[in-house]
1. With distance in nm of label points 7 Å out along Cα→Cβ at positions 24 and 40 coming out at 2.8, pick the structure among I, II it was computed from.
2. To which of I, II does the computed value -9000 (helix-only ellipticity at 222 nm (-39500 (n - 2.57) for each DSSP H run of 4 or more, over all residues; to 500)) belong?
3. As an exercise: distance in nm of label points 7 Å out along Cα→Cβ at positions 8 and 72, calculated from one structure in I, II, equals 4.5. Which structure is it?
4. For structures I, II, calculate Cα Rg over 2.2 N^0.38 Å and state which one comes out highest.
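No lab work stands behind these numbers, since they all come straight from the coordinates. Predicted model only: the values in this text are computed from it and were never measured. Cβ atoms are built from the backbone, for glycine too; each structure is taken alone.
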Structure I
Amino acid sequence: MEQIIKRADEKLTFLSADEEIRRMAELREKGIADQIAREEHAAEQGKLEGKIEIVKNLLKMGMTIEQISSATGITERELRALLQV
């Protein structure tokens, strides 16, 4: 374990010594963080679109907002907001 920590420390020292390498590493980390944020946003958007589609289908089947709320656990207020999107 100590060997691994020593190698990591040496690598950090090496990378920190060169400003251009450090800048490139920071840009890479920012790019990775941005990609993760985009993927999380897309997943949330997909979930929202899926909920809207389900609610619309249940309404077409004749269910009331109250019934849909009871069946899904989504509040009536949230259901009405989903339908406004």
Structure II
Amino acid sequence: MIGGIDALFAVLQEVTEGWVCPVRGRVSIQFVVDEEGSVPEARVLEGIHEECDQMAIKAIKHMAFSPPTIGGEPTPILLSIPVTFD
């Protein structure tokens, strides 16, 4: 993830500007980072509310990632991350 957790918070604030999650809690998202650093797919592992779950997915899909490599070769990778709504 380019920019680390601070970048995730910034993207989450940008994506959710003017919107407030109706509940508090943590959404666990599983996603694929492809060979170019994009997130073509993401899914909720543990959700708290449909709107919050979709905002968490939207934020992850807007993130910039360094292209993952194994042995110097670009390769997709499966990751998961919690997104907390306070």
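1. Details: I: 2.8; II: 4.0.
That value comes from structure I.
2. II
3. On the way: I: 4.5; II: 3.1.
Among I, II, the structure yielding 4.5 for distance in nm of label points 7 Å out along Cα→Cβ at positions 8 and 72 is I.
4. Numbers: I: 2.05; II: 1.10.
Across I, II, Cα Rg over 2.2 N^0.38 Å peaks for I.
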